[in-house]
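In structure tokens below, several structures.
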Structure I
Amino acid sequence: MAKPRGARANRLLAQLPDEAFERLQAHFEPHAFALGDIVYEAGQLVDYLYFPTTAIISLLHTMRDGDTVEMAVVGYEGAAGVASFMGGKSMPYRLIVQGGGESFRIRNGPVKSEFERGGAFHHGLLRYTQALIIQIAQTAVCNRHHTLEQQLCRWLLLTDDRTPGAKQITMTHEMIAQMLGVRRAGVTAAAKHLSDLKLISYTRGHIMFIDRAGIEKRVCECYQIVKLEYARLLG
């Protein structure tokens, strides 16, 4: 059984009153992820709800021609596998690990049982789902209307927000291109420009922030919209 302090590193679990947390605690299963692990394939039945503590999970859509695009990212602020409590049983997109780390998972049965009580767990998951929908919608707006450099800045900031205390992001340009649904050459050019501006530094597979405030000045409004809505809904 997971120690309460470890599980409470996830914001949704941290906000639960002790009574609700203790009911769920008996069902916690610690689960470690490595970069690139598949949490769920598109259409796969969801049997666990995952609560990341240090892992980052990407919701990735794959087109018929094999092209991909990230719709949202989940870290310690949320949960992955919302079909577990929403009743849909599966999702039409892949959940893939964008940043290796730790999580806790709970099987559907205990999740549904606590959710149907209608208390803090229920309300917290509904607010989180609203925040997730906002992120998905804003990602669609960003992909359609903003430059690749702005999209890259948004992606970097959202990822950094979910890795508190980390000094760098481990991710190749090819993987970022898959997340943004663009060509690798475009990501390389955008990253080089940010590097030339002394905002980031990068070597193969590693990106380090030099001037986060400078990146925030160059990002489009999509980042702030998502950030403010998450803060409003989740605290």
Structure II
Amino acid sequence: MRIMLVDDEQLFMDGVEALLIQEEGMQVVTTATNGKSAILQFKAYQPDLVLIDIHMPHTDAIKLIVHMKESAANVKILVLTSFADEDLIVAAIYAGADGVVLKKLNGEHLIACMRSVMQDEVVFSGEAAQILAKRILERKLDRRELLDEALKNRGVYLSNRELDIAYLLTEGVSNKDIANRLFLSEGTVKNYISSIYQTFQTNNRKQLITYFQELLEKKPIS
């Protein structure tokens, strides 16, 4: 397992690296202390697993996660956080993170989480899991909002009406039915869809719907 560490705290990375030296099949191949360095090191070393601190100054960790996942779909990303920041944890999950754990975890638990992630499991520390459950119970994570957040994490900002239509497209709704649901004319719906096509530089409806649906896919929580 080739591992990359991304954290502005060198002392923390040194501690993790010392811990992993003792683990069979685990090797820290590179480290980075900021986003720019992380992008370069990620491309050069192509790690299997990235441990990334979500609270680094001058670094948008969410965009970094998106970049890594889009550059190498098979890479696993385990987010580290010093405290349970509700919005950041949710954003990390929908940016593509494979797990979120608190830095205060002991070494044995951290290693177990890393191995679980590499086996295609999604892992959360107790507090992170509680936050996600809370958001779901409050119904804040409806699919339309999830699509909006996933797109924003990728630098795409749709208007409210465009987002309504994009979401309905993922549900397989026809232009006529979209018009009826949103109290618009079918011609207006077509105009909005054309605008969405321009945003994504495509005119392939099926391809666009597939992309939206992939953004909404979530693995089960373990």
Structure III
Amino acid sequence: MSSFAELRDACVAQYQSLGVTMISYHHLPPIGATDFRETLDVLTIGFPDDWVRNYLKKEYYKCDPITRLVYSRANPLRWSDVYDMPGLSAEERDYLNVLRAADFGDGLAIPLYGPMGRNGYNGFGFGKGAPHCDDHTMAELWISAQAAHLRYCHLLREQAAHSISLSKREKQVLEKILRGRSNPQIAQDTGVTLNTIDTYVRRIFDKLDVTDRTTAALRALALGLI
């Protein structure tokens, strides 16, 4: 699958073949990533439009305990297992009451792990009156969702890398930054004037959309630029 559309279509077909009627993909870019946002980025298929709008507009994701619990467990979690869990806050219980009232039936939340902290999770709903999801189906969904997330991360990395072009000298300077070398040290290493190195560093920061050396190094590694 060489495109986001192909990946999406293949995933939807696979999930629906396993009885899923509602799909949500919650992508959580790490802080410092070029696509990091303060708000949640959610792709949904099959959920009512009103529910999706309210989930984002009313910021339900901030009090959705499923998000928190699925990462603390690091394995799939049935929605129905969350309702009676101890230790939930009043806001979390209020959200669960809203979810229960929506009458979606049972579902799964599956944590997804990607490179450089680029994580996410899939929500799978089976619809009202659907049979209980057995362990075999859960395992198939888990494996498929994790593989799809890794492929998505790879496509993102390819897309970002193609959109950023560094010269040979800029890559050399960036590699020195990664090794913790200061601008004067890089100038000495490369035999270039300090003013020129300062210019290269500013260009690198502009191209990577960063303001410090650490974030520049992390972003370059995440994008496969060095």
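Bear in mind these aren't lab numbers, they're just calculated from the coordinates by the rules spelled out. Just so we're clear, the structure is a prediction, and the values are computed from it rather than from any experiment.
Among the shown structures I, II, III, from which was the value 64, 37, 31 of Cα extents along the principal axes in Å calculated? Answer by label: II.
When P(r) over Cα pairs in 10 Å bins from 0, in percent, for residues 123-210 alone is computed for each of I, II, III, the one that comes out at 15, 42, 25, 13, 3 is II.
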